[in-house]
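Every number in this text was worked out from the coordinates using simple rules, so none of it is lab data. These numbers come from a predicted model, not from an experiment. Cβ atoms are built from the backbone, for glycine too; each structure is taken alone.
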Structure I
Amino acid sequence: MIKFLSSLLSLLDRLWGAWEKSQLRQQGRQEAIKEAADAVQEQVELAKDAVAVLDPERDERLRDRFDRARAGQ
């Protein structure tokens, strides 16, 4: 009887450990997803700031590139 209870407690301990491990893994995934989303959002904000700054030289280069591409059609 004691051997059975010991085996049962061992099994429950393993199940509990596996459940805790999966919870930690899930939490790690959620943190990684949040960090990735934050990094993407930061890049979007930087891109918006870069586009908002007037740069006549960049505008001229883009116009020239667009005109050359259009002339090649």
Structure II
Amino acid sequence: MAIALHVDTCESNGTILIRHTFFGETLKECENLRDEHSAGCKSFGPAMANDNVIEWDEEVDEIPEWEED
């Protein structure tokens, strides 16, 4: 089993317009990816810093593979 960590960015009016999903073999791996992305993303980083996110994790069968069209 793998883990998907979903992080929704909450707008000031309470709506959710953006969802980030981080995949890993463990929750810690997902959290590390979240933190790395947060450090470099101009919109996600401030949302994380201001606690304007909702996050939850779930078990998934496998980490998705990239399929090129």
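Ranked by distance in nm of label points 7 Å out along Cα→Cβ at positions 43 and 59, structures I, II are led by II, which has the greatest value. One of I, II was used to calculate helix-only ellipticity at 222 nm (-39500 (n - 2.57) for each DSSP H run of 4 or more, over all residues; to 500), giving -33500; which? Computed on structure I. For distance in nm of label points 7 Å out along Cα→Cβ at positions 27 and 51, the highest value in the series I, II is held by structure I.
Upon calculation of log10 I(q)/I(0) by the Debye sum over Cα atoms at q = 0.20, 0.28 Å⁻¹ from the atomic coordinates, which of the structures I, II produces -0.92, -1.10? Could the numbers behind the result be given before it?
On the way: I: -0.92, -1.10; II: -0.82, -1.20.
Label of the source structure: I.
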